[in-house]
Every structure is written in structure tokens, then in C-alpha cells.
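In the part that follows, the structures are each spelled out as C-alpha cells.
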Structure I
Amino acid sequence: MSVKTVLLFRSKTDDASNEDVYEKLLHDHGYHVKTISPIQFRFINIDLLSTKLKSHDYYGLIFTSKRAVEAVQRVLTDNDRQRWQRIYVEGPATGTLVKELFGSTTKILGAESGGSELLADFIIKDVRDIEGTVNLLFPCAQARLDLLPKRLSSERAIHLDEIIVYETIPSDSLEQELNEYLKNHGVPNVIGFFSPSGFDSVFKASQRIGLDLTNNKIVLISFGKTTSAAIRNCLESSSFDERSCLKPTAEEFLRVVQNIQ
């Protein structure tokens with residue numbers, strides 16, 4: 001199979017001057033790539049988040065998404081910024097955003113762990129020698145998955161305080177943008193999915209407009225075990241071609257695309 005067109009379903013950067021690393025890398029290697037945001041975000045519990053960020057009861061923060069960082073950014077004060085000196089993150093992109101927000105003096109750990117379960121294992125090892133209970137604050141999405149909380153909660157020495165700071169809803173423009181893409185470019189060779197909620201939104205929209213995701217001419221690429229599981233659970237009775245990225249990076253996505261035959 002000769003891959004020429006790649007359609008990415010992921011949240012676009014809010015900064016128009018900040019070139020998307022996935023689009024740039026794929027373009028540089030000769031692919032035509034388009035990004036469509038499948039979901040939109042609504043921040044909630046911001047006052048409660050502000051209160052918790054001022055607390056001295058926590059050993060560290062955990063971020064598994066850029067949107068959770070953005071929620072914190074809305075209420076973070078200079079005093080709060082100095083208080084949080086240890087932050088665990090899932091993925092390099094989230095780590096970069098955390099560094100920009102908290103500064104270089106904050107320890108940012110776990111960015112290369114490669115997934116929620118592996119990040120949880122990293123945290124457990126990191127706090128193993130600390131006496132007493134380790135309290136960690138976890139700002140997260142309403143639709144967050146259980147992998148990290150379950151793994152951390154299984155450790156008696158760790159207390160995880162979860163606070164839901166944003167919820168996801170389907171993008172208002174998803175169906176229109178997808179229709180426009182198909183009209184202008186036809187069915188893509190590769191479709192990339194970056195979250196379970198993003199896949200769910202796209203799957204429902206594709207059904208309404210008649211796009212068959214089980215078309216063997218389309219290769220589905222997933223980021224992370226949870227996104228892969230969402231795809232396989234939804235399409236389990238159908239024949240489809242799905243590949244998984246081992247790491248949440250643009251380079252890994254490119255590697256998977258280049259290995260498609």
C-alpha cells in the first residue's frame with residue numbers, strides 16, 4: 001500500500017503560530033496531512049482546583065493531558081508555581097507545556113514513560129523510599145480512564161486526590177470538516193486517533209456521513225493502549241487494519257506510517 005494522505009483526529013494547538021509537530025514531520029517526509037479536532041473541551045471545578053493548588057498537603061502533581069495543564073494555567077498564581085516542585089507527566093508534549101507554565105526549577109518526571117500504566121509504575125518507584133503516605137493531586141478529564149488511578153490506588157502508601165477539571169464533548173464542526181475533507185481529498189490512506197473520546201466522536205460522525213472505517217484501504221493508527229482498545233471494542237465484529245504507536249511522539253507515528261505496506 002502506498003501511503004500518500006494522512007488524516008489526524010487530534011486537538012489542534014491554540015497558538016496559530018506554533019506549527020504542529022505531527023503535520024510538519026509528515027509533510028517533510030512527503031505526506032499530505034490534515035488535522036481535524038474531533039472533540040472540544042469545557043473547563044469545570046476551577047474554583048475548587050484553585051483551592052487545592054494552594055494546599056501544602058501534596059507531594060506532587062500528575063498531568064496526563066495538556067488540557068488539564070491548561071485548566072491549572074487558568075488559576076495558577078506565582079506562589080502556587082513556587083510551591084509545586086515535583087510534577088509527573090504523561091508524554092513529551094504535556095511535559096513541554098508543564099515546563100513552560102512552571103519553569104525550569106520544577107522537576108518534571110515521567111514524560112518518556114509511554115502511557116498511563118507505565119507512568120503509574122514510574123511514580124510508584126519514585127516515591128517508594130518516602131516515609132508515610134504520599135499525597136498526589138491529579139487534575140483530569142471527566143472521561144478519564146481508570147488505568148493510572150487503579151494502579152496508584154493499589155499502593156497503600158499513595159493517596160490520589162482526583163479532581164475533574166474539564167469535560168469533552170463532540171466538536172460542533174466535526175461532521176462538516178470531515179465531509180469537506182472527503183469531498184476535496186477523498187478517503188485518506190491513514191487515519192490517526194489520539195484518544196478514545198476522539199475515536200468515539202469520529203466513529204459516530206462517520207456513520208452519519210457514510211464513511212466506512214473498516215474499509216481495508218484505510219489503515220487506522222492509535223495512540224496508546226486505551227485508544228487501541230476503544231477502536232477494537234467498537235469494530236470487533238468487522239475486518240479492519242489497526243496499528244498502534246508504542247510511544248506518544250510524532251517520530252513514532254511516522255515510523256508506523258512508513259512501515260505500512
Structure II
Amino acid sequence: MSGTMLYQPGKTVLHRADARAKIVAILVVLALALTTTRVDVLVALTAVVVLGLAVLARITPASYAKALLLIIPLVLLLTLLQALVQGGPAIATLAGVPLSRSGVLLGLGIGMRLFAMGICFYGFSVTTSPSDIALALHKVGVPYKFAYLTSFAFRFLPLLQDEAKTLLTAMAVRGSAESSSRHPLRRGRAIVRMLFPMLAGSMKRSSEIALSMELRGYSLPGPRTFYRSATFRGSDAALVAGVLVLAAALLAMQWQLPAPFTEGA
């Protein structure tokens with residue numbers, strides 16, 4: 001089974017870390033990314049995430065470069081829309097329409113926010129087993145039924161990716177040139193034609209999995225036992241402490257340093 005978001009076993013620091021520590025790290029990165037639109041802070045946050053994955057999990061940018069390239073058109077569109085909508089001094093003109101400096105900076109900030117969060121979630125899903133996610137959530141008090149649904153979502157995404165590839169290949173075998181076309185509109189039509197069979201297959205698979213869970217007693221009350229146990233070690237505490245220190249440094253950077261690219265900066 002393949003998929004860009006599929007767990008890949010390994011022996012790196014992040015692979016061995018407790019899932020609860022990694023969940024805390026993700027929440028910290030998410031909070032930092034969502035509470036600022038300053039380009040310099042978000043660039044620093046993205047750089048820290050990229051460097052952290054490279055050092056602690058041996059995940060290089062080449063492994064998720066294709067996914068980042070797909071986000072670039074969205075970032076450019078957001079930047080253009082914000083530059084047209086926001087007021088303030090113009091930085092350039094497009095077909096006679098002024099593009100505001102504040103809008104460009106806001107659009108770029110939103111784009112860097114997407115990059116930081118996307119890379120962080122990618123690293124989490126690649127280094128954390130879905131069963132470890134369910135166990136970690138259950139350890140912090142989440143009912144097991146809901147904790148399992150979270151891990152099931154991580155298992156289900158690669159299945160959808162594989163099914164989409166299979167459907168596109170089947171369309172190409174039947175003579176459709178849209179599935180392999182580089183033209184965005186023709187490629188979009190192929191994706192629209194693929195959605196209904198993929199949705200039908202997903203609903204069928206979900207029904208079968210729900211039935212198998214009921215037959216195995218997942219809805220029965222009472223305490224649950226686990227084959228594996230989760231232990232929060234000193235290295236996990238060090239990981240959380242390091243993330244909090246970096247978060248404090250980025251917050252200090254945001255509060256103490258003037259924003260770049262602004263008037264008078």
C-alpha cells in the first residue's frame with residue numbers, strides 16, 4: 001500500500017518518540033502558525049520544522065517537494081486576491097489595478113502558514129503509527145471509540161490515494177486521454193468523473209469496516225486491554241521542552257523585532 005501520508009517504520013528519534021509528545025509538538029506549531037501572519041516569523045517556523053524533520057527523522061525536503069509544488073498555485077492565488085482586496089500603499093499594478101503591499105504580505109504569510117502546517121503534519125503521519133495515535137489519545141482520556149476513529153482516518157487516506165490512482169489508470173486503459181493530460185481543465189474533468197466511483201467504493205469499504213468492528217465488540221463497555229503500551233520517557237519530555245523553547249524564541253522574535261517590508265522598516 002502506497003501513499004504520501006502513509007506511516008513508514010523507522011528507528012529515528014521521532015519514530016521512537018511517544019505519540020503524545022509529537023501531538024504536543026504539532027499543537028504548538030499549529031498555534032504559532034495560526035496566531036501570526038508575519039512572513040519572517042512563519043519563514044523561521046517553516047525552516048525549524050524542515051530542519052527538525054531532517055535531523056530527528058531523516059526526512060529531507062525531497063520527499064515532500066511534489067506536495068509543496070501543488071500548494072504554490074494556491075499561495076499565488078491567495079496572494080493575488082489579498083493584494084487586490086486589502087487597502088494601503090501599492091507595491092505594483094496588474095492591468096492597471098494596484099496591488100497593495102499589506103495584501104501581498106498577508107497572502108505570503110498565509111502561504112507560509114500552509115507550508116509550515118503541511119510539512120509538520122506530513123512528518124507526524126510518516127513517523128507515527130496509527131495504532132500509536134489511538135493509544136496516545138486513549139491515554140490522555142479520549143474514549144477508545146473516538147481515538148480509534150482518528151487512527152482509522154490516517155489508515156483510510158492512503159487507501160483513497162491508491163483507489164484514485166487505480167481509477168485514473170483504468171480510465172487511461174479504456175482510452176481516456178484526460179487522466180494523463182497536462183492541461184489543468186482536462187485533468188480536472190478526469191478527477192470529477194473519478195469522484196463518484198471513488199465515493200461509492202469508500203462508502204462500501206467504510207460499511208464493511210464498521211460491521212467488522214461491531215462483530216469484534218468495539219462498542220461494548222468496560223475496560224480495554226492493549227498488546228502494546230505507551231511510555232512517556234525522558235527523551236519525550238526533552239522533545240516537548242525543545243519545542244516550547246523554540247516557540248518562545250519565535251514569539252519573542254514576533255514581539256521584539258519590527259516587521260520587515262513595512263513602511264519605515
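For distance in nm of label points 7 Å out along Cα→Cβ at positions 51 and 123, which of the structures I, II scores highest? If we compare distance in nm of label points 7 Å out along Cα→Cβ at positions 51 and 123 over I, II, the biggest value is for I. If you line up I, II by relative contact order in percent (Cα under 8 Å, 6 or more apart), the top spot, with the largest value, goes to II. Looking across I, II, the calculation of mean count of other Cβ atoms within 10 Å over residues 99-106 that yields 20.0 traces back to II. A value of 5.6 was derived for distance in nm of label points 7 Å out along Cα→Cβ at positions 43 and 211; which structure in I, II was it taken from? Value 5.6 for distance in nm of label points 7 Å out along Cα→Cβ at positions 43 and 211 corresponds to II out of I, II. If you work out distance in nm of label points 7 Å out along Cα→Cβ at positions 171 and 243 for I, II, which one comes out largest? The maximum falls on structure II.
So helix-only ellipticity at 222 nm (-39500 (n - 2.57) for each DSSP H run of 4 or more, over all residues; to 500), computed for just one structure, reads -11500; which one of I, II is that?
Details: I: -11500; II: -23500.
Structure I accounts for this read-out.
State the single structure among I, II that was used to calculate Cα extents along the principal axes in Å, giving 56, 33, 33. The structure behind it is I.
Identify the structure, out of I, II, from whose coordinates distance in nm of label points 7 Å out along Cα→Cβ at positions 11 and 203 was calculated to give 4.7. Kindly include the intermediate steps, with their values, before the conclusion.
Values: I: 2.1; II: 4.7.
The correct label is II.
FYI, it's all coordinate maths here, none of it is from the lab. Remember, it's a predicted structure, so these values are computed and weren't measured experimentally. Cβ atoms are built from the backbone, for glycine too; each structure is taken alone.
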